[in-house]
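Student: Got some structures for you, see below.
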Structure I
Amino acid sequence: MDTTDLLAPSVDPKTRKLGIRTVSGTNDGGTRTVVQVRHFEPVATDEPDSLGGTNTAPSPLEMALVSLVGCEGVILNGCAKALGFAYSGVEFECSGQIDVRGPKGVPGVRPYFEKVDLKITVATDEPQERLDKLRKNVEFRCPIMNLMRAADVEMNVEWARSPASS
């Protein structure tokens, strides 16, 4: 990978620093699972009626897309601060494609996303070359995007710009 334009690490690169994330969950014998994350209100997942669920919460795969969009937002903010990149907001559009035969047990069909399409529209008046540098750093650092890439999910990521709001 070309490391030109990458920000310097914000930690000592020679010292391993582990971060542990812990959640707990319960499931009462159906498709709905309630998960506790730190001190926050519980988060639930379910499946749509069409997939045998009760349609009371987002599906786990939808939550994976939520995680991707949320992670991109966090990493974008951190990189923008480090670069002194001015922006007034970001809009995300995200969809994932899965062959539903995979989670239904068909051998040879993977049970996770084949492809994810993500459009990131940054409200900024910064020049294109600075937006390109921001993009490179965000995509290099985003844990969820890199997790999906490591799983060989085809990532179609489009970055666009809109005028910064005052």
Structure II
Amino acid sequence: MPSFDIVSEVNQVEVNNAVDQANKEVSTRFDFKGSDARIEHKEKVLTLYADDDFKLSQVTDILTGKLTRRGVDIRSLKYGDVEKVSGNKVKQSITVRTGIEQELSKKIVRALKDSKLKVQASIQGDAVRVSSAKRDELQNAIALVKKSVDDFPLQFNNFRD
């Protein structure tokens, strides 16, 4: 029976490379001379440090530009609150989201069931598996999901006959 998986993945190597490039640019830019602006990367959390809110927004712009150029979808970033550290210094944590959250999975399954397509959708951990007897139905399901979910990056893998 033909099937495919709907997943949300981020290439961590590209994230590491983008963070390295952004740190290099921040360290060489004239407007950041003498400041403590930097980006730290641990697991799936990026922490941005800067001297004030304006420089923090500058660091964020540099990072998103580098991530975009490296092919990382910035819709997978979840921005935390800006926190005061010591003095005027601020920091912000950004989570790199991977996997489809439970609520979004349920929304995708509900949309497929309501569409009257002859497909079966099941939630499997942080992915959604869609199967059908016909390939055309699966292609219609992909088109429907692409149209209905536009605020979160999704990939369609394991297309099997």
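Just so you know, all these numbers are worked out from the coordinates, no wet-lab data involved. Predicted model, so just to flag it, every value in this text is computed and none were measured. Cβ atoms are built from the backbone, for glycine too; each structure is taken alone.
Student: Given that mean count of other Cβ atoms within 10 Å over residues 44-51, derived from a single structure, equals 14.9, which label among I, II identifies that structure?
Tutor: Values: I: 14.9; II: 19.4.
Going label by label, the one that fits is I.
Student: A further question follows. Please state which of the structures I, II yields 1.37 when Rg/Rh (Cα atoms, Kirkwood Rh), for residues 76-115 alone is computed from it.
Tutor: Going label by label, the one that fits is I.
Student: Comparing structures I, II by mean count of other Cβ atoms within 10 Å over residues 20-27, which one has the largest value?
Tutor: II
Student: Okay, next question. Looking at structures I, II, which one was mean count of other Cβ atoms within 10 Å over residues 60-67 calculated from, given that it came out as 19.4?
Tutor: That value comes from structure II.
Student: Taking mean projected area of the Cα convex hull in nm² as the quantity of interest, name the structure among I, II where it is greatest.
Tutor: Comparing I, II by mean projected area of the Cα convex hull in nm², the maximum is at I.
Student: -9000 is what came out when helix-only ellipticity at 222 nm (-39500 (n - 2.57) for each DSSP H run of 4 or more, over all residues; to 500) was calculated for one structure; which of I, II is it?
Tutor: It traces back to I.
Student: 19 is what came out when relative contact order in percent (Cα under 8 Å, 6 or more apart) was calculated for one structure; which of I, II is it?
Tutor: Derived from I, not from the others.
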